[in-house]
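Next up: some structures, all given as structure tokens.
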Structure 1
């Protein structure tokens, strides 16, 4: 019994040590069809490059307008204003023809689902795929409801097309995508892009809305220093 108690004590000590050393996670809550997230792409990419191995990274689909039924033409005036602002501030390329499309429904769930599928099929490509979906929609006006839009990206990242198509059409991945939206809401995120740092069991909002890379890095480093 004494030997067992000693082993349990050692296990508990090692477990607590591992928990204490657990790396913080930077959670990026966004949507591939969010214009400000598209504009934010160069900034978050640069920040991640500077932060390197100091923090883990997680991408969470926030759900900008999931299950929306309005067309692009219905929202043209509203969206054009935002897109022009994002283009001016970020320098990202926009193609505006789709804003006059009366058939394209501005439902952001399918694009988000495509990213969630890649998260499972090839997690190391998730963020790069997310950014390519943004380009496909904003710079090329591709139809994000059509699975064919994503197949060239699958080839680009070495993802099996048939596996992607099967997952994209499945109820399982529709539910997984819905789970992302629910978690975003549970974190209290109300706008995109948002950055949340998870340290242990606590969550800290460090950015809400478009932010430059310098502010992101400074915010993360300050939070990590305070958490020590």
Structure 2
């Protein structure tokens, strides 16, 4: 039984997959620590519905981002925890998940997946049969020249900021939640056919404070040592 999970946004997506059978949940739990409060209870509910337990799991597929630090870390850490028991783990990007969700409802490429990068920036990646270029992050104001009139999709919370800049309409999804769960299941099945991924490397929306401040702190410490730190 394969576990698939996505904790990159304020909505928690979970699925248990056994052959053609699927038990899935989409839970609005808020950003950050809300996922830590809902993930395990939701997984327990799915296990009960499937008549299964942790020992029935055969592997874990997890979304690696981009996503907020706390939310994304909860999903990755959960997968890593199962990995410590010997289960194989696989990772996939939020772009791949959203592209698969669109394919599940019959949307063909090329199209752009646009995700909120915060601070007036956007992550973007163009997809056809697969990604046509590496994911990147640029100021929102540069999207018109990059997207160049092609179809695009962005999550509901971020779409209004994008729509104000791009003339082409957002690709409609009548049931965004259902499409995302369908995409999660299809993508998890596909990646689990490949080699397990170790380590799982999360892709955060922004650098952590430690990463941002470390060079400055190191420079100050070096200068202090050069001058001689008072004892």
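When mean count of other Cβ atoms within 10 Å over residues 35-42 is calculated, the result is 22.9; to which of the structures 1, 2 does this value belong? Computed on structure 1. If helix-only ellipticity at 222 nm (-39500 (n - 2.57) for each DSSP H run of 4 or more, over all residues; to 500) is computed to be -17500, which of 1, 2 is the source? Answer by label: 1.
Of structures 1, 2, which gives 29 when relative contact order in percent (Cα under 8 Å, 6 or more apart) is computed from the coordinates?
Working: 1: 29; 2: 21.
It must be structure 1, since only it matches.
When FRET efficiency 1/(1 + (r/R0)^6) of positions 51 and 75 (r between Cβ atoms, R0 = 30 Å, to 0.05) is calculated for each of the structures 1, 2, the largest result comes from 2. If semi-axes √(5λ) of the Cα gyration tensor in Å computes to 31, 27, 15, which of 1, 2 did it come from? Working through the options, I get structure 2.
Read-outs throughout are calculated quantities, based only on the coordinates presented, and are distinct from any laboratory measurement. These numbers come from a predicted model, not from an experiment. Cβ atoms are built from the backbone, for glycine too; each structure is taken alone.
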